[in-house]
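Undergrad: These are the structures in question, set out in turn.
A short reminder: the numbers here are calculations on the coordinates, not readings from a lab. Remember, predicted model here, so these are calculated numbers, not experimental data. Cβ atoms are built from the backbone, for glycine too; each structure is taken alone.
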Structure I
Amino acid sequence: MKRNSNIGYSIASCYPNSQSTQGKLTFLFKLRSACVLTTMLAASQVVLATDLLELPTAPGFNGRNSLPLGINGNGNVIVGSISDVRDHAFRWNALSGKLDDLGFLPGGTSSKANAVNADGNVVVGQSNRSPGRDNPDNGPLTHAFRWTQAEGMKDLGTLGGLYSEAFDVNAVGDVVVGTSSIRAADGGYRRAFRWTEAGGMQDLGTLGGGNSDGQGVNADGTVVVGASTYAGGPLTKSYAFRWTEAEGMKSLGTIAGDNSKATAVNAAGDVVVGNSTHQIGNDSQHAFRWTEAEGMKSLGTLDGDSTNGFSSAAAVNKAGDVVVGMSTDEGARTIRAFRWAQATGMQSIEAWLASHGLIVKNTQTQSATGVNDDGNAVIGFLANGNGFLARVTPGGAGMIDVSEFNTGLYRVANSALLAINDADLVMHGAHGNPMRTLLPVGRSSFWAAGDAGKQEHGVYDNKQGVAEIGYGYRPSQTMQFNVALGRTYSSSDTGFDGDTTARSTYVLPELILSVPDSSTKATLSAYYGQGDLRIDRAYLNAGNLTHAYAKPDTETFGARVRLDWVDAITAGKTNLTPYTSLTYMETGLDAYTEQGNGFPAQWNKRTEHATTARIGVDAVHPVSGTVTVVGRLEATHRFENQGTTASGRLLGVGGYAFSFRGQDLNKTWFRAGLGLEAKVGNGIASAMLNATTQGEMPTYWLAASYRWLF
């Protein structure tokens, strides 16, 4: 479904001049401002698909441009077109992450999906195809299609001409409406059609003119609305129509004048909305609402200007008693989104929210394009081009800039990376040189150590810290056992003075073994940590700073295998120890629900993984009997390309599903470290300053420790 009784919203308005969003089949906020693409309004929910919702690449297809055109009732299935050289109709399932290339009709090279039914299992649109024997006009063909998993893409044919296109489908998916051309010999005009499996493509006729276009269908498929030219009128003028099996195509007339168009119909099919001329000799149009009892009624304009004012209705709720659209305001100097109800008349969205106690600051609506079943959630566009969601609930009123809001969601979507990066700092910071912890046989050690640094690579702006205590014992020449207990801490700015803090408590057991008949040492390390994230997601609610809070638990596992060739190279007093290691880390973040007024979100459980290989060399150069210079050069390769996808749902009326691709990860980076060790009292103090070129380790950090030997 795309434009329906309880939907009434066309995605096409999001892409003027058919511009498509760029970027690997994704709608990425970093490419352009987010745009509400389409909506399904069912069960008192508005579902928004934004350019932050990522579509994966279909197998064998390397498309670059994407144009989403329809979304199902629960927001889990999106349809549209993707292209590199050719346009391909696609169907994407958010639950499975699978993107289906729907292909073409036989011999075709281009296709587009326009709408999807409520369950997401029927897709309609158009595809070109090769000419066949049924093409007496011998021209290029574009035919409407209906796609199902079982049957694939099915050609719905035409009404005799070269062109047909399906624009809408009913809730069940067994009624398709759209426009088709008729035979050239009969004039080649366009005709609205209604297709069913039993009856095929049915010409709905006209109001006496040459052309008609089917725009929308009600929930059960029994009512079709659109526009048709009329007897005695020019091809540039039309009347809104409502078609039923019993009455055929019925003109809804005009408010006044000679032009009208129906854009949406409610679930039952007894309320139609659109726009119409409202004065004879004046082409300016007003939004209308039509019922059988009252006929076509003008909804007026926000500024009451009956001469120069303009308004247009885009959608109607399930019952048909709330209409939304756009209207001139302030003496036609500006355009605002409106919401009309019988009790209040036409109000701007700003005035509607203000009447429920919320003052909109520093933002302006421009057009409303969808409304939910109950009429208390409205979506549309702001003056800045971004989509908005406005709602009024018993808990209060609210409005968000969807692009800005989703950017804020994205900033906390990769929070689990904080915990896994903290664990990596423990393993390769405080425990980055196990050879410097080797003890004489029969001796023990106790240590206190810490790391503190800043991560400023790429999108990061984090502070990180580690503090631990540990114990080591070497019972024989061939084995040493270490165990550490510590805490990690990191924090990240999430915008609007919000932040995310990660804390955990960990235990790290470690076994150092000598390889027989060599100077090689093998180190086996394990890591287990439990902690939480303290998330403060700040955002603007109608321009007012608001916060949502959460404290989900984290659990991290890790293991490392490392080989050191101790003092394999000697140059004067300098000893070099080459090493290599392989590390695996895994952090699980529990599902959680944010707390706070406004627009809290519910996030699904996710797990981050990090697999890294390292190769490097440690250098030791004594400068006196008590002081030693230590250094390190290291290269690291991470095997994962990106973090884990984060998904969830905005809660409350108008809530929508969202999904964000995991953060792109730098795969290879280099590290350098330089420090000192000194005998102090009964132990050894050490400090090393480290820096990395990129990647997930801190940009720079200081590692320090003190070890007591006994």
Structure II
Amino acid sequence: MVKATDGWVAFLDTNLNGSFEDEMPLHDYRQGRETISLGTKPITLAANFDEVNGAPVLDFFFDTGGHGTHVAGIAAGHNLFNVTGFDGVAPGAQLLGLKIANAARGGISVTGSMQRAMEYAARYAQQRNMPLVLNLSFGVGNEVEGRAVIDSIVNAFLLAHPNLVFTISAGNDGPGLSTVGFPGSADLAVSVGAAFPGAFARPAQPGTPTAADVMGWWSSRGGELAKPDLVTPGVAFSSVPRWDTGNEIKGGTSMAAPHAAGLAACLLSAMLQEGRRVSAAEVTQALRASATPFRGETVLDDGAGLPRLDAGYRWLLGGHQGSAYLVRAPGGSGASAAFRRDGLAGPGDTLQLFRVRHVAGLRAAEFLLHSNVPWLSAPATVSAGARETEIPVTYQAGAFGAPGTYIGAVTAWNPSDSLAGPLFTLANTVVVPYDLTAKPLYDERRAIGPAHVQRYFLRVAQPGATLQATVTLPDSVEQRATARLYEPNGQPFRDGEEVALGRADPGTARFTVRAEDLVPGVYELDVFAPPLTGVTATARAALAPVDLAEAGAGGSLEAANPGTATATGRAVVTLVGGERAFEVTGRGVPAETLTVRVPEWAARAVIDVQMPREQWSVFTDFGVTEFDSTGQQVGQGAMNYAFGRHGFDVPAGLKGHPMTVELFPAFARESGARPWRTRVRVRFLLRQPTTASEGTPITVVAGGRAAVPLGRTPLVAVPQGFAPLVELRIHDATGQGLDAIRRVAAQP
């Protein structure tokens, strides 16, 4: 780096000939938009210079994943691929790229990076007197809704910058309820879900129109949060780096959020041309008021629906005034919606209070309230309080007899301007689950309409149970569907992603939750149909006759029978690998590592990381990456929730050698780093499990318990500190019940 007359410049040996004499100086991108390309699949880099105490600070800016380039093209691309008129949503907008992630550590965000990016963008726009729309196509799962530190940072930032619109992706953990991630859960941000454009389901053909847009099945849904705010197209053909050619079509709420950002930019620009500088509250309400919900979807699916730019523009021209309100459903958290995942607490649990506080824009003196379902009622009008308004809503208890999902909304309107659209929404959900302890679920040949979701909520009250859920297509040759299982906190099932069924895929999806993985509570099983065709599916869910819990230090397990009849079966013990648990304490920002030796017999490695739920809220994410002894990355799985599991096939060169697991925290606040703790469980699995004992009879009377000895485990050379990992299965003697399954570290 050299300081020239026009500022700091960098020289890079791009041809690796050991000399800078044949290289051109690279200036700060802000000066002349200079870039440089490196590599055989060229990566385009830009330089950002800063100066601290007279010394240069150089950052290279480049896209290593293709994600940011694609998002930018959706928001503001112009003449993409040199095709005239192939534009993003707001082709006249200026783009400011801000990186938040470190690809060397599993692609996770960097401590304080989101906060720094927001503040930098605000300063940049303020110095140039330019309107600003921020987009963040990023998110991880909520553990305790309303408690994430990054959400509070976003809210405070937007209160300090009332003219700034901030669009954030809602997440891709749908269609399960209560899956909107943070920071898309921030109250004052525009949380954007994804629609699936019909052009990607059935492009226009002669005599055949393009298919209609539908709700994106992967788009995260609300539950404890009244989010998303709206949806926009979540699949797009857009710009990519040169090395990513062939991947121009990408999908996700990451693609929907920049579409909404582009709409906001168009509205801001249009109103500036009208001589008006509108607030974020006005732009946001214009988008919501212009939106049309998808038929059959609820406020938790698509929020206000799919906005229309022309209608939003007319809303602003009409002189309506926007406003922003914070809504809370009291109950010990920051939830903005009422969500009863396990039915009503009792016959008297029919009153729900909401607290509403005005934070920006026009303050209404009175609220006119409307309910959209018969079982949910509210006062016709409520006067606004000086600081906060308490609004009661009432449930009709008799409406919740059958298992199912009951979703209703009360919308609040300003009587002085009813054409302005709802001011806020009070979202209410009552889930009546199937009680699997009392009776298995068997729903035969359920018809599911195109792009629709059939949800089954499954109550599993007792720890140590084994749950199995299956979805079968009676006609798997002609029909297709997708199934997904969710844990009680809304997290996708830790041991399996969504499963495609039919056509080239199997006709049955099977989810088995072993006893050591089961979380007592209400699981959600979803079946969703393709965008153009419905499907007929059969869903089943049941528990094994006995529960399995650890009874001692690797010596035996205990079988408990919660049923009303005696359970009999055969206990089979199988050696599946080895495991070791580590308690890891972090000092703050620095990464922490642990090193283990990989056994020669290991076919697969599985890494579990568990942290306290309340601790998760201080991060923006948390990297878990595995390296070999040379520093080469062999596996990675950035956490999306307080529990994370990922696995990888062990490469031949890693067997018999050390493997380092790195834990890399990313705190929301740059100054918010603090000690943290996790429990890390490392498992190595055999390619072919070995039977240790077979056929041991077991009988457990109704309501009783019985010890199940594991016996002597076959010898296996496990690394130091590891124990053999065995799997106990109790086969039901009748041949009709499910196997009870638990994996446990045993004494050799």
Structure III
Amino acid sequence: MLKISDLEQLRETIQISLSNTEKAILLDTVPMMPGAEYVNDEFIDQICIRIQQFFIDSIAHYNGSVESFIQTFRSDIHLIGRIYFHLVENKKGDAPFAFMATYSTRLNSQGKSRHLPLQYALKEYGENQEKLMDLLTTVYRAAENSKLVDRMIDTGEIFHPLAMYPQEAYTFLKEIPLYEDAGILCRIPDWWKAKGVSSSVSINLGERKPSLLGMDAILSFDASILIGDLELTPSEARQLLAESEGLAFIKNKWVPVDHEKLKQTLEAYQKAEQLMKDGLTIREAMQLQLNPQKLVGFESDDDDQLCISNGEWFDSVMQKLQNPDRTQDAKINRQFKAKLRDYQKKGLNWLHYLYQLNFGACLADDMGLGKTVQLLAFLNSITNKKQNSSLLILPASLITNWVNEIQQFYPTLRYFVAHPGFHPHAYKMALTSEQLNQYDLIITTYALSYRYQWIQSYCFRYIILDEAQAIKNPNTKQSKGIKQLKSNNRIIMTGTPIENRLSDLWSLFDFLNPGLLGNKQEFSDFSKKLKNNPKGYSRLRRIIRPYILRRLKTDKTIISDLPDKIEMKTFADLSKKQIVLYETIIAEMKSVIENSEGIQRKGLILSALIKFKQVCNHPDQYLGIDTYDEKHSGKFERLREICETIYEKRERVLVFTQFKEMTSPLADFLKTIFQRDGVVIHGSVAVKKRKALIDQFQSDIYTPFMVLSLKAGGVGLNLTKSEPCHSF
């Protein structure tokens, strides 16, 4: 908005919009934070509309100038004035450049203005010195910091076309940020706008397919020296260093020559030449993009000093990874019983393509989109009895769900569950390599995976992590233990957007594709620089994006055939305390029920069912205690796992319970997850207060959860702000 030259005249008729290029630049520099995945073109358009409406409403009732209004928010901001500086190439005459200052006239009845040479302003405002000085405000502001502009004012050259020689034109071009800060718009040659640096090293990676695939595959590698878009030989670069700094006319093009940067570029090119001799792996190529200093030796923070492009083969690979539509169909056999949706087929094809490349994959589809069935289809597509078994590590609460889906969709999959809940003697088992090879898939939990010696000593075909955020903290014993397990390749699955926190991202990729983001200290150093150099977010996204597939339920362009409601059963293990109470109730009720009949018997059975429900909710509900320790309830622990994903996406959740007395304990528990209060509705809440609570939940202010008793909230409520809904 501040770059609109006629803002003062437009005032409340202003129209604010951004070009696709401007939006792309903004999107590339969005920090990795909760909610970042929802920042898209539409989001930016809505922000522009809000800013426009706020400005229109405010300026309509403001009597002062637009600039004074803006300065009530920030005193150091200056509006773009009506003065333009032009610099063009002059192919006639001795001086190769020409400068001219112009000004835009006031808007006519059609809302348009003309550009006139600044000398005409002397005639237009000759009798009104105050208006002339107002027009020239931005010029005098620029002159405070520019000797060039100050001189042109003193000599009067500012009012006339001016021939410029290369050195003076170079000074002008370097001072453009200064002029723009003062409020002057500049029209300059495209070759300066296209490149903000005077020289760079251009590296082309992967023109040809390597003989072996994987992160350690050696890529073909070519380097060259560029000034602008002009390629130079090392000898030509050395010749420029021997000449004066400024603009040079080389190969029929004007290029800026900065000796310091050109010297850095030449030194970097020499190091790149050595890399060409030694070879560069895909992993090292990604590290080079993330941290140029590590392999090339740049000390500059200027991102444009190293230009990395993908050759024909590597570009084709990256394009397919980022566009699953382009991958070939993976073959699944008749033993697989599920009918995949179109987006699930694309997910399968994407996983299979990464398998062919020997890269790790992160399947990060939104909760409810069928990550499990896609993974089972993938296992079916690569099943070979001669291959080693794969290992699936997951929270204990998900084992039953996986077993059910295996039996339903892939009943011929040979699997073994290494957990005492399925095999009472699992703790004592010690499977040999020959025994492990009899299975396609070993299933175990995070807590047990790195404790079994036979798991530690075996090299799995794949290690697959479900709910992979369990290793987001790289310093825990669990994360370290799992990362030490051996495998040929790895897959992680998560419904949580993994880009929310940089430290989590590094830990997950340290498991997935070790070394891709450097070591922990290198990535920490890179992260610290992002505050002052947000372009680094763009580089980081370019590196990780090919290995992450994330689709959202809300994206109808990807998933147009989803039902309005998806029902999922999720299972929770009973805690030791719950098991004891459950078995005690069974023992107590068994003899009582056997010695009763008729209505009395039915009443006793109903009473027992309610007690079982209370114990399964939490032992303290059954015992009438107010402690409600999370570790004593499998349902509480599972609810945390589900709601942590919801919180990461800043969504809202409804939790229904049959029991009024559970509403407060659930609300207190959910507050520990969402770090803020929610709302509670049950039968004792007055009708008027219910409306206020519903309005609070539905408002734009983030209220993360609502706990409702079934009788009070089962029907008749319009709660559109919540997508997930859980029956506890």
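Undergrad: Out of I, II, III, which structure matches -12500 when helix-only ellipticity at 222 nm (-39500 (n - 2.57) for each DSSP H run of 4 or more, over all residues; to 500) is calculated?
TA: Values: I: -1000; II: -3500; III: -12500.
Going label by label, the one that fits is III.
Undergrad: Sticking with this one: Determine which structure produced the value 0.95 for FRET efficiency 1/(1 + (r/R0)^6) of positions 313 and 489 (r between Cβ atoms, R0 = 35 Å, to 0.05), calculated from the coordinates; the candidates are I, II, III.
TA: Values: I: 0.05; II: 0.30; III: 0.95.
Considering all the candidates, the number was obtained from III.
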